[in-house]
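Each value in this text was obtained by applying a stated rule to the coordinates, not by laboratory testing. Keep in mind that what you see is a predicted model, and the values were worked out from it rather than measured. Cβ atoms are built from the backbone, for glycine too; each structure is taken alone.
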Structure I
Amino acid sequence: MKKILAIILAMTMVMALVACGGNNSSDSASAPAESTDTGAAPAEESGSAASGSVYWLNFKPELDETAQKLAGMYTEKTGVPVKVVTAASGTYQQTLTAEIDKSNPPTLFVIGNSAGVKDWGEYAMDLTGTAIANELNTDAYNLYDEDGRLVSIGYCYECYGIIVNPDLIEKAGHSMDELKNFEGLKAVAEDIHARAAELGFDAFSASDMDDSSSWRFTGHMANLEYVYEEREAGAVWTECPATITGNYMDNYKNLFDLCINNSTVEPSTLATGGHDAENEFKTGKAAFFVNGSWEYAAVSGDVPNATMIPYYCGVAGEEKAGLNCGTENCWAVNADVSAEDQQATIDFMVWLVSDPEAAELMVEQLGILPYKNAPASTNGFLNDAARYTADGCYVMDWATNYQPNVDTYRAGLVAALNQYCADQSDANWDAVKTAFVDGWAAQYKAANG
């Protein structure tokens, strides 16, 4: 059972701590969403019998409906059975742990970061030279183990920052040109908040700290602290550092304070959650929404000219900052299933990213695919990211992917931030810094000995 007992023990500890996950975090139960098996018997295509089957354990709840549709299309076309199971939000690792040692385990699953490579790399076949690897147009989002094996490949990449409704900015008497650094963002946000009753909308939508939302601040916004540590050191991290300095915690505080104190809700209500930040933005109740490119489809229908700006936080030279770009969406193929199932899975993957109809559906949901035969992105936020880069702005890489013992580490951040939101004292902020910096060292030691 390889590492499965150790992983089960680790996941039990995580669940006991009610830790948050990554960008799919939730306090949902760990049972997978209802699955669809799109066929039982293989059919023939082009004169040869289909063989093998596919079991896709999907990481992204928002992709479920499209993934089920694609599975049905592929089975109808090829006769190859494709089952899709989508893990409940925030429970992917628990679900993978439960499924991987069954008699019919996932053939296609996600290994999304360096910690995942350590935990799950031995379950993944080496994708070097495979048909799906040959479809890639970049190596930037691939993950390798310590032996140089290509254990997972990016199937989409994303960006995150601050989503803005330009119409509300103008309605408040301001211009998007003012939003070029923290000083400008702060002036606009505080003015909108001060006049919220008059304007009929506020600055920021809710910054809830329950499991369905806290990842936006303990994972994504935390990234600004790590990225500026990288830039100060002059090198992007290639592995998890044993310690961090916390030199940019004041900058994190700048932006976090701006979000919680110029919002549709009181900071003291954030711990329990229950607010709908996305809906507040879509319905024009807030001008700013901290989130990522995966929200484009959800918000663009109501706010068609929505755009995304960087995490301005008061760092010198941040006028040249771009968006946070990266991915935790990386496919791995199970090394322990039959050769027929491995081949069927790779064939399915190639079809997803190269068939005109299938790839268009994937791009519609995921925004962009790093594959040479995929259609161009229709996601405005990803296009914003490309525009910042084209203008010579630096990309804020996803250093947050290196958070050690990620769920436990983030749980500590949530606890400290909740205490701070309830009482914004210097002592409580010191506890937040301790959770960030000392918590990192402690969890690194726990993960690495």
Structure II
Amino acid sequence: MNHNTFRLPGQPLLIQSIFILALSVSYYIMPAQPAIWKAGVAKINITPDAPMWMAGYAARTSPSQGKIQDLWAKALALEDKDGTRSVLVTLDLVGLPKPISDEIRDLLKQELKLERSQIILNTSHTHSGPVLENALSDIYPLDDQEKRKVSEYSKTFPGKIKDLVVNAFNALQPAKLYSGNGVTRIAVNRRNNIERQLEIHTELEGPNDFAVPVIKVENPAGDLIAIAFGYACHPTVLDTTLWSGDYPGFAQIELEKAHPGAMAMFFQGAGADQNPMPRRSIPLARQYGRTLAAAVDRVLEERMTELEPVFTSDYQEIPLGINPPPTRAELTQYIDSMVPDGYQKRWAQHVRDRIDAGETFAPSYPFPVQAWKLGSQPIFTIGGETVSGYALQLKQIFGFKAFVMGYCNDVVSYIPTALILHEGGYEGCIAQQVYGLTGTWTYDTENQIISHLVEMGKKLGIPLPDHRIFETGK
């Protein structure tokens, strides 16, 4: 007897042969398992341990004095069917300056081999978070002690975010991704509506982007892992000296209560010209948070688009033009006309000092733009405080299912459209001073950003809607 022959005990050889043949056939005709994403989440508390100066408002006169809720950094790590990785990081901060953002992304490349196109660092723009180094320096009346606190917090921050992302990738598990869009009308265009007259307005002027983009992440059993959602509106309901994520913080709390075990993460859209109105109370912040959470829940309960586990991305830094600064004589006249301790006066003094030191000013800034494609879902990210006109243009080009994020990777200043540059005002002119730029953006800013994002979208194969022109006759 051949001792290499496999036999089932007590069964004739013919029956055993038929059994083995059936197993072989079933192996070859068994349907392949569907490709699937891998996803992992992690979060860390980034609330400062001690009182320090808060970001966003020039009118504050003292450091923080407690908290309404904790501040968080959260990461959603993804891996597609081919092993290509990406990560979305959301942060309860007013914005990331370029040096800190660059350090975080350099650490992630060293640790995880992630390129910049694979990383989105989005800040919620809460005005109730801490000041970071090299960010909005001229608007805060910081003494040496407060500057040391800011420096110490900022130095340890990149390493914490690197560890956060590593933890998210260490938690990778099989997952399914879905996308969808909701709507809520919290945002009010602050350029075209006067806040103090809001009670007598019978209608509000736009433009606005009321979309609520949502990404749902589930495990194969259908249990929620993460809910990533966005909205295009300033988190400026609160102006206290208490740490808070503002209305996005309340929205995340509501969603995590409603979906135990899931991590809710908020990303800011192109809402630089949008405010929640009315404002200035904790109950209003809670109300807006619940309203936004309800809009997200409605999307989760409806049919969402399942995303194929294929990821592609692109990233560029555009040399955005900056106009020359005022002359020394113009700056002197400006300084003499301003109030003694205002941030505009401090800005003018700093620019004049740099002129006196013989410094030359760069004619452009390396401005980040980015495109992702998660399955069929297009996502566009823009640096800086991006106004709503950019989102509306990109959605007209790529369809209104596209997601547009502002405040990504480098919050250098407000990013106005050509119309807002022409009109001026805070978003068109003054905000560049707040951020320490020596001049305003040049008039090709909007065209540069949109044209680069359109080319990136085409490169990733993001389809363009069929805009046909019909001639009608009598």
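Among the shown structures I, II, from which was the value 16 of relative contact order in percent (Cα under 8 Å, 6 or more apart) calculated?
Here the read-out was taken from II.
Have a look at I, II and say which one yields 26.6 for mean count of other Cβ atoms within 10 Å over residues 90-97, as calculated.
II
One of I, II was used to compute mean count of other Cβ atoms within 10 Å over residues 74-81, and the result was 19.5. Which label is that?
Only structure I yields this read-out.
Work out which structure the value 34.3 belongs to, where mean projected area of the Cα convex hull in nm² was derived from one of I, II.
Source structure: II.
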